[in-house]
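Some structures are shown below for you to check.
The numbers here are math on the coordinates, done by the rules we state, and not lab data. As the structure is a prediction and not an experimental result, all values here were calculated from the model. Cβ atoms are built from the backbone, for glycine too; each structure is taken alone.
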Structure P
Amino acid sequence: MASPDLVALAASLLARLGSAVRLADMTAAPATTALAPAAADEVSALIAALFDDHASQYQVLSRELGGLHQQFVQSANVAAEA
């Protein structure tokens, strides 16, 4: 059986980790989702679009996983209080 104090500490550390990841995601989003093509040719445009699409998909997944992370932290806090 886990100590409630240790579970509460783990939940607190996980919450801080989640905040740091969200901040990093928000900071990186503009630079990774709005890439200009390196040159005026079709290949450069396609590569820029590929990176933009990849970054956009990452942001969507990161938001979804962030929600799951918050639910996990809330569950850990509830368990620590039980």
Structure Q
Amino acid sequence: ILPLVLSRLHRWTMGHAVTFFDNDFAGRLAQKQMQTARAVTDVASEMVNVVAFALASVLGSAAFLLAVDGWGAVALLVWLAAISR
């Protein structure tokens, strides 16, 4: 994701007139682009981790309930179906 965000930010920056950059140094703009790209990458990575952890928790709970008592797993699946609507 990082290279994609960087290339998009670079394209957006190159579309501006030279007067846009009069008060900013090139290093400062490049640093802001790098920080933004890194932040977007971190957010996307964290979202994937959250979804994977939630899915693993639900599947682990269902497997545990199935091992202990099959009706507990059925109750969990019914509850999940009810809250997903």
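Tabulated data
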| read-out | value |
| --- | --- |
| Which of P, Q yields 51 [relative contact order in percent (Cα under 8 Å, 6 or more apart), calculated] | P |
| Origin of the derived value 0.4 (distance in nm of label points 7 Å out along Cα→Cβ at positions 4 and 44; candidates P, Q) | Q |
| For 1.39 (Rg/Rh (Cα atoms, Kirkwood Rh), calculated) the corresponding structure among P, Q | Q |
| Which entry (P, Q) yields the derived value -29000 for helix-only ellipticity at 222 nm (-39500 (n - 2.57) for each DSSP H run of 4 or more, over all residues; to 500) | Q |
| Origin of the value 0.05, where FRET efficiency 1/(1 + (r/R0)^6) of positions 12 and 68 (r between Cβ atoms, R0 = 35 Å, to 0.05) was derived from one of P, Q | Q |
